[in-house]
Structure I
Amino acid sequence: MRLRQIIDRIELEFSAVAGAFADTEEEEWQGCVSPPQWMRLECGMTSAGATTAIAVGSQATALAESIAAVEEGKLGFAHLALMAGTARAFQESPTATQFEERPLLDQAMAHGLSRFRTDCAHARHAHDVEAFQAEQLKDVEARTLDVRTGEGGAVFIRGFLDPVGGATLCTTLDALAQRSGSDDDRSRERRYADALVELAGHRLDAADLPRAGGQRPHLQVTTSLETLMGLAGSPAAMLERAGPIGTATVQRLACDSSLTRVLLGTDSAVVDVGRARRLPSGPMRRALRARHAGCEWPGCDRPASWTAAHHIKHWARGGPTDLDNLVLLCHRHHWLAHEGGWTLVRGVDGQMKSVAPIPGVRWRSRAPDAPDG
């Protein structure tokens, strides 16, 4: 506690110097466009940290009591930084009323940092609705999503969402990322990643996305019959935008898909292209949904609209596409039934009674190395 108070007082002293520095034009003589940029380069700070220090130093007059509270060890510098940002917002707004320190200081003394951040937001909104709304619109304009492909087709994602956009995404993922049973030992991060993939897959399955080049967006897999059948010595299949994929993944994607037969000659020239067909048919799909309201994996509560038709014995290995050989599985359990090495067992009454792992098969997930840069 004593060390933290010392650090806070040093931060306060640094902010006083930073505020005085911001009133000069020294950064221009040094070839920088702003005081925060100069501080970022010369003091090894982040832009946010430099901006906060300048805000506290420039609002010293309006925050006299709060600064005294930090010097006495009664208030943390982080609380003071939030107050300085609020005071500056009042100062820069042409329509806001006069900033009053005392009510906000009382809240800072009584509330933790997270709640006090909300207190400051309420204060800004109450005194200048237009400026508050402008801040949120600025966050919307700053939305960004960087999707990069790494080695082997792995994808790395980094982005920024405004509060409303972030809440919308997190609320959706929370609903899909719940544990699917007592045996679901996935980490929270893995469940969130699976939920994002499931959400994207559901939108593709809905077939209502805007067309591109006259076609609905879809995953396109090119595979030999030998690979689909899982014969030894067969090459990997190719997934567009991803690269080579294994037999188990091909069989999962082919369980419920449109298929186009392409016959190649000995010189790899296309000899014949068959007409696309879909498995299973519309009436059979409706019958599956009538038989079961959702995913048929024991204990799963995913609705039928979030499932795909799974062949218990894959059609590439001679399994028929009929109701006795089909079950509805959600994204996660369909993955487990193929890549995950699990086997579904149907009871004598036609219901899925148990799920048995294949002996000796155990899958461990490992995050790939991020690409350079």
Structure II
Amino acid sequence: MKFVCSKSNLISGLQIVSKAVASKTTMSILECILVDTTEGIIKFTANNIDLGIKTIVEGNIIERGFVAIESKIFFDIIRKLPDNDVTIESDSSSKVTISCEKSKFNLPGRKGDDFTALPSIEKIDGVQVSQFTLRNVIQQTIFSISENDANKMMAGELFEVDGDNLKLVSLDGHRISIRKVKLDGNYPYKKVIVPGKTLNEISKILSDSTDKLVSIFFTDKHVLFEFENTTVVSRLIEGEYFSIDPMLSSDYETKMTINRKEFLDCIDRATLFVKEGDKKPVIINVTDGSMELKINSTIGAFNEDIDIDKQGKDLMIGFNPKFLIDALRVIDDEKVDIYLVNPKAPCFIRDKDGAYIYLVLPVNFTTID
């Protein structure tokens, strides 16, 4: 195998596929990237069994072949080369030579036959959405995925396709995030759970283009994302996702409409008095025309009044400030509607069209005088 490629193209390709390289494994081949030119194109592939990524890199092929190269040293070598064309070649014993200008590296490779191929996914009834939209809805929900692996369902996001609607749901036991996207066209009903780790990596690869599309294909055990020159295949989390609808009550005793940025900035100021890891809540006191936000900690005390439009009863309730901040940061609306029932019941931040719903459970607090 032998080909010539620009350093920048190599870096771009390696940055994409390295997200699927196994970090801790007893199978050393999973720490490698497969470089394959047998089909007349330059393909990089990484596969840690749970997640596999393949991308095409532009360059000039001189001799076709394939070889597996240990990912870390491969990436480190390319990064430190001059900004020029790079020649990569391997011989029959899988010895790899990487050269650029006057620099030359020789390193052992692995036979490409030893590499674990990506699962073959039948591309039927693929859902299409813009890369911008998919990246956004992932970023607008992924923060609610649980970091605790005790419940595998909470480590993933529900992807539900129903006609011309795509819905993403995540939860961690303290909050729920829901985003709905309108699709162009109608699709067969699908309901799967995609690992949060997969979505986190995909969101880093997707572009912010509204013109470039990503196609999503589902099987019983895998999901495939295909966009531009890149293919991502991930195992699904098997099992039945939580029943969300019974948790989404439309009843409320208090509704307040508030300027989103003003509310977000106020909570952000309040957290200056919260140490990292401290579970001190912010206390919200809702009255006619005004909402007082206050916090009291060992560092000091803070309070601020914000103008609101209120319907219903006065209410005092406490929240983990981080949960409110996470939701408010990913909402684009100038004003948000917040629905409350009582100090023990969750609050709902949702729009009139149901494009987003954020449920946040309250926390107990001691009244501040």
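Taken together, the values in this text are just the output of simple stated rules run on the coordinates, not laboratory data. Remember, predicted model here, so these are calculated numbers, not experimental data. Cβ atoms are built from the backbone, for glycine too; each structure is taken alone.
Given that Kirkwood radius over Cα pairs in Å, for residues 88-231 alone, derived from a single structure, equals 17.6, which label among I, II identifies that structure? Write down the numbers at each step before the final one.
Working: I: 20.3; II: 17.6.
Attributed to the structure labelled II.
Match the computed value 13 of relative contact order in percent (Cα under 8 Å, 6 or more apart) to one of the structures I, II, and report its label.
Numbers: I: 8; II: 13.
For relative contact order in percent (Cα under 8 Å, 6 or more apart), the value 13 is produced by structure II.
Have a look at I, II and say which one yields 0.30 for FRET efficiency 1/(1 + (r/R0)^6) of positions 8 and 280 (r between Cβ atoms, R0 = 41 Å, to 0.05), as calculated.
Values: I: 0.05; II: 0.30.
This figure was derived from II.
Could you figure out which one of I, II the value -14000 for helix-only ellipticity at 222 nm (-39500 (n - 2.57) for each DSSP H run of 4 or more, over all residues; to 500) was computed from? Numbers along the way, then the final one.
Working: I: -14000; II: -5000.
Going through each structure in turn, the value belongs to I.
Tell me which of I, II gives 4.4 when you compute distance in nm of label points 7 Å out along Cα→Cβ at positions 144 and 344. Write out the running numbers ahead of the final one.
Working: I: 4.4; II: 2.3.
Computed on structure I.
For structures I, II, which has the highest computed value of distance in nm of label points 7 Å out along Cα→Cβ at positions 64 and 304? Before the final figure, lay out each step's value.
Values: I: 7.4; II: 6.4.
If we compare distance in nm of label points 7 Å out along Cα→Cβ at positions 64 and 304 over I, II, the biggest value is for I.
Identify the structure, out of I, II, from whose coordinates distance in nm of label points 7 Å out along Cα→Cβ at positions 192 and 216 was calculated to give 0.9.
On the way: I: 3.1; II: 0.9.
Working through the options, I get structure II.
The value 25.1, 79 for Rg and Dmax of the Cα atoms in Å was derived from one model only; which of I, II is it? Spell out each step's value before the answer.
Values: I: 29.7, 86; II: 25.1, 79.
Working through the options, I get structure II.
With distance in nm of label points 7 Å out along Cα→Cβ at positions 80 and 328 coming out at 6.1, pick the structure among I, II it was computed from. Walk me through the intermediate numbers first.
On the way: I: 6.1; II: 4.7.
The read-out comes from structure I.
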